[in-house]
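The following blocks contain the structures, represented as structure tokens.
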Structure 1
């Protein structure tokens, strides 16, 4: 594999991020400018606001990445950028900046799938991942279970039919008045409650496939909450704990079943929801019981960042898989 020094740019949602990574594994800088404080007042990400903030922030964030790495702009070998999936306006800011930057420096441009970036966050920290592996990718916009034969070959075993796990967290947290972002809000509330005091469905857990569905769980939680409020029996902490437990149990059990069916000894987790402590705890417990190895990134590499984009781009660089300057942004996944 060719050596590389790559600038990664990530603007798929509400984080403006830039990072410089050497050889796909050594982070020289990783700058993230979050817009959470801005979007909290709206209870979720407002696409137009996110796009405008990216425009304001991106030049400064990229400059900080070079300053922290103590490198001149010309030192990099390539510019990598997320071009799918995500909020199209937000993506376009990053793609436009990356194209201009690559053109000005006469460096190759590399397009990165955002979900591939999340997976490759694991390779930034873990050098002993064995293949084949099952990878659970859970974020605000996507929930998928993959079979990875190696770092570059992956097959989708199942994905969500409706709401993603992170999306369900956000919607239920907003409904319960716990705030935004929903994942951390529900996790915090759940520590003060007890799962099992209420009963929510483990949707699709009885099926012999690897598909997910979290819309029904979300609706069940909302309907039960309304009934409890009418009876004066509502306990937001118990509801948060039960909702989190119901969602996490499905993610873990499906992953363990996939490992057994495909005779895989390694499970990876990736994406923002992989930062959930209950998910980590239960997955660790179940993988230990099954004699499986478990890998997941540190908390700061689970959420959107540019180091994971540069890490994935290293392998594109080695294969000389470059993008044209006509590169566009795509809000949909297209394919993994």
Structure 2
């Protein structure tokens, strides 16, 4: 395992994976063309992160490649023949997908197929890790019985306490077009594993977060929330009484699991990847934690309309991950995450 290709290398997870693998002494090749700035405008620009990687990492090589460009992808994989591929590039927003469905599907589904086929042709024994999303389940998780507590929604049945398992259905639910394009890619990654025998896995992420996130309103829950708190900017809460719950996982713990899979890959696997119950919080609970870190009150408005297909309560069940990779576990608590994000925004504004 000497040469790893990471797509979306300037993004939150991609950059963390690049840093983690570089520190282990691997040769890391990053693919990114800053499409996040195209999708989200200047606030989503990730060039600063690309420059950071190029300055700090010894074995990092940047490739200005769009995963939608099939010829470019095939050429790059043929030349590099990486010993592992980590695919984190994506169009990540529900709302944007509805406004630009072609760009969304071409990036999320088409880009993934381009990479899979390139790997099958030129380095079929190389493990392929795909950053999927919990949105592949659509709003099916909302059908679980819930109870309302003072600051959050909670699963009503004891059997659901551990969270959403990988056997939750992915069809007959509302996904958003983003969720649908990620389903297409998710199933294709599984199929290349099962049909061609390639070593692939889909990581169905919850709220992936950390200090290197260029958080914006349409993507990057905690990063954007902490930024709003720091700047005194109004944060809009959409529906569900502000009690909607998410589990949050630090990008470092994501990178650690990806490395574990690369070192001991399996074929056609699916894992729910999140912070689990210990790292879960509602909007109101996140407000309180942000205020504790900064000493500033949260400025917000409540809109009594939830986002289409949004989850009311989503906590990832990590049982399967820990069974398959027992040496892996969370190292970053929710308190760690808030502190690091806050410090990063303060430094970035300085």
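Laboratory data are not the source of any read-out in this text; all were calculated from the coordinates shown. For clarity, every value in this text was computed on a predicted model and none was experimentally measured. Cβ atoms are built from the backbone, for glycine too; each structure is taken alone.
Here are a few things to note about the model shown:
- A value of 19 for relative contact order in percent (Cα under 8 Å, 6 or more apart), calculated from one of 1, 2, originates in structure 2.
- Distance in nm of label points 7 Å out along Cα→Cβ at positions 27 and 307 - highest-scoring structure of 1, 2: 2
- Taking Cα Rg over 2.2 N^0.38 Å, for residues 251-314 alone as the criterion, the top-ranked structure out of 1, 2 is 2, with the highest value.
- Identity of the structure behind 3.2 (criterion: distance in nm of label points 7 Å out along Cα→Cβ at positions 83 and 107, calculated), options 1, 2: 2
- When helix-only ellipticity at 222 nm (-39500 (n - 2.57) for each DSSP H run of 4 or more, over all residues; to 500) is computed for each of 1, 2, the one that comes out at -12000 is 2.
- Here Cα extents along the principal axes in Å was derived from just one of the structures 1, 2, and that gives 55, 47, 41; the source is 2.
- Which of 1, 2 yields 17.0 [mean count of other Cβ atoms within 10 Å over residues 227-234, calculated]: 2
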